[in-house]
Each structure stands twice: as structure tokens, then as C-alpha cells.
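These notes open a run of structures that come right after.
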Structure I
Amino acid sequence: MYHSIKIHETLSGMVFITVVRPISTVDSWWVHMQGRPLNCKTGTKSRFYGLDGEQCGVEQLALQYYAGEGGGWLGVHTESGIWLTIFGLLMWDIIFSDVPNVFRTKFQTAPLDMETDNFYEARKSLIEPFLKNIQDGMAEEILIASWESHLGTACRGISWDKQSLSELRAIVACVGGPCLASVCRHLAQDYRNWSSGMPDLLLWRFHGEYSGEAKLVEVKGPRDRLSEQQRAWLLFLMDSGFNAEVCRVSPAPASV
């Protein structure tokens, strides 16, 4: 049984249907969007007309919706990329801490055990107090100090040119300490397997000057399915307190 169904149409003819289901799985919150298709043929990447009339993919269409009638969200289509940047910046001192035999040359951008179980186990006494500081609200301060000290220095996962410091600060502030600490711990424990598969969109918005919220959205076209990795991430994120959902974009029915 559905808790609620909301249907509304934009001035450009886009129809959006939000369905909320009262169950505790990744199916518990789906947003169904219907847009004007440009190309939805089997074997090709789905293309739609955006709210601005320009051609776009399903992720860009979803960003346009969330920025407007979907709630005034700011956002980026990034998948795991922005999270690896945030992890690298917040955990810089941990990544480059003095652990024996993990740095053999000055050209390494990460320790040799970064993608093994040993990364977390060998640094647990450093990682857990550090994550407590992040959880308690020090993430933005740590982020700024790391950015200003290491800007341009190669580190695995960090893309210096994708987001500005001000954008990253806003994201960290809106995501909040407990959720950031959960993601950082997850990546520290198993970077190899969890450094991919995160939801397509990271959205954020402020409520006044000092408070905000974030949302993660996996976007699927008419024929797309969730992979097991994506499903695992969504379940983890929901369990960690994130606002996460799946957005299905489908062609609107042809008008008669």
C-alpha cells in the first residue's frame, strides 16, 4: 500500500510522479519522472529533451528537475568521484601517515596497502579518533586545512579541478558529520570494493545560514536496472542516515 502519490506537470510538459512506499528496502522511495524522449531505442543510451529544451541524458534531466520543482537543490552528477575527493582530503593525514613499508617511492599517490584490509587495521588507532572528530562537526575545518596545505599534490581519488573549495565546503556542511564519518570508515575498511557504485547525483541545499541537508540519487533510464553494487551502496547509505532515493526516468505517453 502506498503512503502517498503526488503528480504534477511543469510548464514545459514534463510530468513528475513521486511514489512513497512504506518498506525498508531500496524500493522504499522511488521518484518516477516522465520526460519527452529524443531516443529510447534498445541498445542506445536514452536521451531526452531537458526542461530548457536542450538534449540531455537522464542524469542531467533529473538534475534540472531537482533544481526546480523537485525542491531547489544544488547538485552534481558525479557518482563516486566527489566522494573519493572528499575522502582523500579529509583522510589525508591518515593516508600519508608513517606506517612501515607502504611507501617505496616518492612518486606514490597512496600507500601500497590502500586497497587491502590492512589499511584500516594498521591505522585503526588513528582512524577512529579522527572519524570521531569528523562526526562531531570538524569536517569542514579539516577539509579547508587539507585543501590549503596540499592543493595540486597528487593523491589517489582526489580530482582537484572538478569542484571548488567553496562547493566542497557546502557539500560537507550539508551532508553532516555522522554521515561523512560513516562513508569514510566504509572506504577505509574496503577501498577497493567500495570506491565505485555510489549514486549518480549528490544534491544539497541550505536552510538559512548554518543548516542544510543532502540527498543522494541513483538515476535510471527506461531500461536500466540497479546493479548489486548500487543496491548495496543504497542500503548502506539508508542505514547510515542518508536521504537516498532512486529516480526512474521514462518516456511520457504520446499525446493523442
Structure II
Amino acid sequence: MTKSTIGNLHYLSILMAIGLPTVFIITLAVAVNQDHVVLFFPYISDTGTTPPESCIFGQLLNMTAILMSMIVFVRYAQVKEILVSYQYSSYWRKLNFISCIIGMISTLGMTMVANFQETSMLTVHLIGAVLCFGGASLYIILQSACSWRIQPNGCSSSTVKLRIILSIFCTICFFTVFITAALSAKEFTGKDIKKWTKFDGGWTYHLISTISEWSCAVAICIYIISFTNEFRELQLTFPKVTFKVDYAKKNYSVFDANSGTMNSPTRST
């Protein structure tokens, strides 16, 4: 029997690189149209705080998080296969596994940002933002290290250099976002933080923070799309499900899966 396989995995990275900015642009357009934020570089979260844009933001970002988790898994499986096939040390296999866990945590943070708005549960929202952007930054750092180690298998040296640059850039942006956000908040004197203007105090710090956040998101998308050529050469095989030896000999009730009883063999008389 032929195993079921899925090809064209490179569409995952393409969809992610297109989908994430599209989510932000749609919610920004709706938020500006509803006069909930200013057009000039609000925080990404500000564009998904108030209905109806918060509903769109939450739904689409949750879907994007699922897509990102699939990419993290496929990338992990790809690197693992290379490391095993070419007999790299167990250190790199562990590092690849750790990066997969961190990548999954980052997608969890993305769902927290989507579902817990800053105006209702700020602490949870900020934790989600740290997990999302911080986790993503650490993930691409570790994957850049893996890319460097396994080259020329998988990608070219120029791609490795690009990934290293993007990972450094994202890390700088991540720290810049939160440091300047704290500094700008201390100087804010306006009434509505979602409609921050240059007359509200802390404008320069605020602008640096928001631009850094958008830049970090764009850099992550560029990093993900760099997986495209590698994913094009991959196929995902469905896992096989097997039954226990005595499964076919048991009858299970509807409400209690542990109450299986063995069927007695029928005897002819």
C-alpha cells in the first residue's frame, strides 16, 4: 500500500509571509476607518483592540498561529532528517528540538495576543507579546545556527547570512520595542493611548517603539519565506495508526472507554 504524502509544503511559508502582514493591514484599515487608532504607526495590538477589528484580528491571527506551528514542525522535521542522515552530533539534534519547542511557544504567545486585548487584560496580553516576539526572535536565532551548521545541505551560504542578519535585527527590535515603550509611557500625557500624537508627550520614544515592532514582524515574515526553496523539496508522510493486539476482541460502551470486555468466541453445537 502506498503511503499518503503531502507535497508543495513551500506554500506554507508563502502563505505565512503573505498572510501575517495582510492580517495587520486589514485590521489597521478597519481601525482607522472606525476612528479607533491613528494611521501613522500605531502598535499592532492597538489595531486589534476594539470591535469590530478585534474580532477580525483574533480570528485571523489564531489561524495564522496554526499555520506558523505547522511551519515550525516541518522545519524541525527537515533539519532533523539532515542531522540524522549526515550523522551530526547529538548536540545539534537537541538544539533543533529546543528551537521547535520555542517556536511552538511563540505561536502560543501569538494566540494570547489575539485573544486577550490590551484594554481588557493587559498583563496577559503583554506576556503573550513577549512570548510571541521574544520567542520568535530566539527561534530564528537557533534556526540560523542550525542553518549555518548543516550548510551546504538545505540552503546556500548567502541564505544563511541573510538569516543571521535577520535574527540579529529581530533581537534588536524586540528589546527596542519594550524599552522605548516603557520610556514613552512615562512621558505620555494624552487621554487615549491608541491615538498617540506628537502633542501627547513621549512621541519620539513611541514612534521608535512602534516602528521597531512593525519592523520585527516584517523581518520574521522575510525569515519564514526563506524556507520556501527548502520546503519545495520536502514531502510530509501521514503517520500510521496501529491497534493494540487485543483491540478487535473488545467491546466499548459509549461513555466508558475503560469498560471494554472481551468477546467470547462463538461455538457451534
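A few remarks follow.
- Origin of the value -21000, where helix-only ellipticity at 222 nm (-39500 (n - 2.57) for each DSSP H run of 4 or more, over all residues; to 500) was derived from one of I, II: II
- Entry that produces 22.4 once mean count of other Cβ atoms within 10 Å over residues 139-146 is calculated, selected from I, II: II
- Of the structures I, II, the one that 0.50 was derived from, the read-out being FRET efficiency 1/(1 + (r/R0)^6) of positions 115 and 155 (r between Cβ atoms, R0 = 35 Å, to 0.05): II
- When distance in nm of label points 7 Å out along Cα→Cβ at positions 59 and 227 is computed for each of I, II, the largest belongs to: II
- Top of I, II by mean count of other Cβ atoms within 10 Å over residues 83-90, largest first: I
- At a computed 22.0 (mean count of other Cβ atoms within 10 Å over residues 107-114), which of I, II: II
Just so you know, all these numbers are worked out from the coordinates, no wet-lab data involved. Source: prediction; values computed, not measured. Cβ atoms are built from the backbone, for glycine too; each structure is taken alone.
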